[in-house]
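Next come the structures, one after another.
Just so you know, all these numbers are worked out from the coordinates, no wet-lab data involved. All values reported here derive from a predicted model rather than from experimental measurement. Cβ atoms are built from the backbone, for glycine too; each structure is taken alone.
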Structure 1
Amino acid sequence: MVEPIIIIGSGPAAWTCAIYAARANLTPLVYEGAFNEANRLKGTLPLGQLNSTTDVENFPGFPKGILGPDLMEAIKAQALVFGTRVITEDVVKIDLGRWPFTLTDSAGNTAIANTVVVSTGASANYLGLESENKFKNHGVSACAVCDGALPRFRNKPVVVVGGGDSAAEEASHLTKFASTVYVVHRREQLRASKIMADRLLSNPKVKPVWNSVVEEVLGDETTGLTGVRIKNIKTNDTTTLEAHGMFVAIGHTPNTAFLQGQLKLDPKGFIVLKEPLHTTTSVEGVFAAGDVADPTYKQAITAAAMGCKAALDAERWLAEKNIH
């Protein structure tokens, strides 16, 4: 059997794509990923990054906010209502060199599809500290836009780790809420563009901590994160910054390894869209949606919107081929 559409992924992009594809009678098949330790460590378990967050306050329709897992379960349930089928395995191999496309999953089974939507997301890069992992969602975050307005960070000191454009953007956003924003960077100046760096460092709330790295995240089970121990890499001196949050802004890694170079990627590994207003990729019949193809916004709502676009693009492509 040749599937009209196979969707790879399990975040807002994947399930929104499934909703639209199912309502178009495309009987979508979703590979949501496997429940295993490797995916847990990479942050790629089914239901995506939102499933491991707490409060989501910026997704439309929830004026009082909603827990990340509750939001994802609801979006998935909506897709299932319309007949979406799900396989709880990873796609480990895909052949995009021949149409229809062949996919192999982590259980060793294969499937054939007329169209494929890649919506595998991008994993935030963290420092790799055991203490950092302990306080994820309890003070440690990789998204200031997502979490910066939460009560625990308001009028409190926070730390931003990084020195590029992303770090400058995160830190600037946090100045709207935090009392002090410490920017910890291993160099003596930011790597961000000059205009962004100048704007950030001119803000009286921002205090740069140069030539330094985070050595340990401090806190307790009741309060969560309470501080960060910093090490100066030139003097080896250590200091402790009192803080209620640490935002890691050292980039994202798109989950594209399984593609084995069969789609055009940008230098950071994000899928390049052939037409910016659509979700088409370098291979005809293959579409991409969500963070895996979005190095700029990386928000749940933009991922969901791209999922909708991918389903519509795939449906129209199949109609042009007189397949649907």
Structure 2
Amino acid sequence: MKRARMAVPAMIVAAAMVTVGCGSDDSSGGSSSSSSGSGKKIKIVYIPGLTGNPFYSTVACGAKSVAAKNNVDFSVQGSPEFDVAKQTAVVNAVVAKKPDAIMISHTDPKAMIPPLKAATDAGIKVMTIDGDLADTSIAVSNVQSNNLEGGRLAGEKMAKLIGGKGSVIIIDNDPGFPISEQRRQGFINAIKKYPGIKNLGVKYSHNEVANAANIVSTTAGSNPDLAGVYTVETNNTEGAITGAREAGKTGKIHIVGYDTSDPIVQALHEKKLDGDIVQYPFGEGQLGVQTLVKAVKGGDVPRNQSAPFVVADPENVDTPKVQKYIYKLNC
């Protein structure tokens, strides 16, 4: 289970692979082997952590937006579940078709090393989006936002919302994922500067909205001074909003989340969510295609690239600056 992405109800499919929206700009039958020095399109496949997720869908939309102008045949293939074995099956199937490059948001930084090493051994360029592999020699480049900084911004936002006093909890999916750990640590570092804030620690939802809701409602019942909830992923944010309502404390318990979905944007509009750290997956998708085109053609590319983010709140969510960052399921 990845550190930052919400799961969606999944249909069981044969071979655990589906081809999803934002597909090829125009089809070019057959496989496209090395395209440098020829008129052939460069074939790039994006493999998301799971399909039907706003962040990954927005990455694909960004990639698609620059594909044609870069002479790229772009497509998306992925599993509807966030699962290492199923993503491995997708990678293996894609490698067998020998595209020029793979852009991937992996499900595990260690477990995905062998299938992606097989891709590079086959001459396929690999680029990671939103999280590097433990073996950094495999991908030609990685692009992601600074999650420690994102967590710090969330902590500063929370401290301002609660006036620097009261108890707060952090809700994460599961332990052991570097990106979510960085988001938590950045938040913790920020609130340590406020002696009036008591950190009740991290509680794990296993990426279940209902679990996150229950954590908030039960914690509110046993901690009358609960002033804030920091949610590290989308499902947890949605669940926290429900939990605050169930506890009768909507507006009294301040919630700061990470990443967006349609319900999260709606909650910002309704002032049920006080703040949200929003990454720029559209830009990451654009940068991924541009980087891989250069790599396929033999050019040098930056090994580590960063992406910006904004802090959305009820007052700025509809501004052009923030709307540029909001995730969408469809291009």
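Work out which structure the value 3.5 belongs to, where distance in nm of label points 7 Å out along Cα→Cβ at positions 137 and 193 was derived from one of 1, 2.
Working: 1: 3.5; 2: 4.1.
The correct label is 1.
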If helix-only ellipticity at 222 nm (-39500 (n - 2.57) for each DSSP H run of 4 or more, over all residues; to 500) comes out at -7000 when worked out from the coordinates, which of 1, 2 was used? 1
